[in-house]
Structure 1
Amino acid sequence: MEALAAELGAVTAERAAAPVSAVEVKGLVKQHIDSFNYFINVEIKKIMKANEKVTSDADPMWYLKYLNIYVGTPDVEESFNVTRPVSPHECRLRDMTYSAPITVDIEYTRGSQRIIRNALPIGRMPIMLRSSNCVLTGKTPAEFAKLNECPLDPGGYFIVKGVEKVILIQEQLSKNRIIVEADRKGTVGASVTSSTHEKKSRTNMVVKQGRFYLRHNTLSEDIPIAIIFK
């Protein structure tokens, strides 16, 4: 106990404040918000570009092409197709989803004409609180009070049918990347987890008695690496 007390006493105020400073700078949910911002501002456009053109076998001259895609700010549709901004607090009280419209610009053919239409709604997306598209972003404490929100709420979660929901973090090994590491005995090995949309596989290179072997989840036993090179 005395040794433990001496060790704890050696902790300086600067070292003790380091974790608190890290939380103040990055927060506990910053990775959630940054990931969501990247998705709605960058990744969703990449997904659209990968599937931007739709053609028809019946009419080779007809096509539909997506030009751009946007995620708006949260709103609610009232009667007669009239929309207005909505706050997270209202969604909690009315059991609504805090979501925003997804709109696209498209180009398509009608006969010999090429037609372009802008801001066509194709769906809605739940918006993460405190993300770039949230109505709380950039608000002052006084404005938070008007919206019945706590300025200390870090956000990083969704409101779905009036219920707050959060996405849990999962830690996984890097996919399609070779990882070289040493075990407790100092033996160096390499492994790679290959992942496609169809299946996953794991390949290991191990050392046994000074020889290199290949270990794969589809093989019943290890194979000398020289045989693979042949």
Structure 2
Amino acid sequence: MLLVTSLALVLLGISTTVTSTFGLKVESTDSQIYFHGRWDASPGTWWAGSGFKLHVQDLRSLALNLGPHTTSPLASIAVSVDYNNFTTVNVSSGMNVIPLEPSPRSSVVRINVEGWQNNRINLESLVLNSDANLLSYQPSELSFLFIGDSLSAGQYLPQGINQAWPFLIGERFKAEHTVIAQPGAALTDIESYGNVHGISFQFFKTEDTGYYYTTDHNYTTPWNFSRDKPTPTHISK
């Protein structure tokens, strides 16, 4: 199936066969991948806006190999190259080719999940073009942490969290930013609008309140705040 898909994309002018078969494979454990937001041990995303960033020299192709904990049938991610506008790409379990323009220089790739639900990507590995060079991403010294509700999570916006005010503020100040927000969740730990816990409970967990409705991960794990790198310099709620 991958070969057929790759052949079709080649005919459209998009080279994927070499990338997916003979490219530079980067495991999700590689320290050069800069993870942000909240990820479980699989590793998989929770909470809108969680994702990762890459700094790559001579990037021409990129594919994500996603595992079985990825939302089915698809999850919507936002992709930005060299701090240009984010575009939406729908991904699913398996190999996903990310459309991008070749760059003869170093590029920063930013990827995050858009939705407050159906927002899980289980990253197993990346595949870059074989002559690409994965570099260290240098995060901003500014780091914002937002705690909120439906407006903060971008519930009704076409690109979800990427068009919500906390994300836009983070972009405006060129800061690293994390949003812990869930539509309908109360501040206190009570059941509210389908959320089995309030933010005062869920904030301290890796998982968002959607964990309750999953079949493969219907439990919570304590969030290790030492994983927030850099440590938030500003907190808004």
Structure 3
Amino acid sequence: MISGRPVTVAAAFAAEAPTLMPLPDEPFDCARLLSARVDAKARVSVRQINYSVPARFAGRRLAVRLGASTVEVLDGATVVARHDRGVGRFFDVLALDHYLEVLKTKPGALPGATALAQARRSGVFTSSHQSYWDAARAAKGDTTGTRWLIEVLLAHRAHPTQALIAAMDRAVATGALDPHLVIIDARRGATPIAPVVPIGALARYDRPTPTLLDYDDLLTGSGT
């Protein structure tokens, strides 16, 4: 209810809706096109909020599409980063994936990384990731264990999230923590098992499994 008016906003809109023009047949892009330079921390500043981009773009100037609810950063025609638009000023919106190549060479920076903290809060970094990381560090030390985790995080770019999470859980349960094994297991879990095709008439070619018993005859007199 608006002060001084006898009807609610919803009721007023319902009364006016029949007189409104219909939406156009073709969608209208209402995003604002901007340009921003990527800083040394792989961020672009848009309306006083910093949004991350892949670290390889540090120092570059990239195009930005500022929408009502999203922010897209483009290299030419390719979208290299997409974020929900932040509300407020002077804070960072970071994606952990954008920093993985850097963290792979500096694994000691991962535990205190702001991008990791945001990934935890958003649910991107799950308890399964943490359990795998803990197990890998216990088995191989902090540096190698963290690099193993980063290998699995990089695999999220090519494999379904749920398949990787299930593979990490199995790795922790079995102790087979090598990231390559985790990725192979995830790939196998994400690939549907091909149905068995009945061979039909080809069954007539079935034969019993051969034995090697006849070769025992060759052993007769082997001591002479």
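A short reminder: the numbers here are calculations on the coordinates, not readings from a lab. Owing to the predicted nature of the structure, the values given are computational and were not obtained by experimental measurement. Cβ atoms are built from the backbone, for glycine too; each structure is taken alone.
Out of 1, 2, 3, which has the highest value for mean projected area of the Cα convex hull in nm²? Don't jump to the answer; show the numbers that get you there.
On the way: 1: 25.8; 2: 12.3; 3: 28.9.
Comparing 1, 2, 3, the top value of mean projected area of the Cα convex hull in nm² belongs to 3.
Quick one: mean count of other Cβ atoms within 10 Å over residues 58-65 came out at 15.2 when computed from one of 1, 2, 3, so which one is it?
It must be structure 3, since only it matches.
If FRET efficiency 1/(1 + (r/R0)^6) of positions 130 and 170 (r between Cβ atoms, R0 = 25 Å, to 0.05) is calculated from each of 1, 2, 3, which structure is the one that comes out at 0.15?
This figure was derived from 2.
Match the computed value -10500 of helix-only ellipticity at 222 nm (-39500 (n - 2.57) for each DSSP H run of 4 or more, over all residues; to 500) to one of the structures 1, 2, 3, and report its label.
Only one of 1, 2, 3 returns -10500 for helix-only ellipticity at 222 nm (-39500 (n - 2.57) for each DSSP H run of 4 or more, over all residues; to 500), namely 3.
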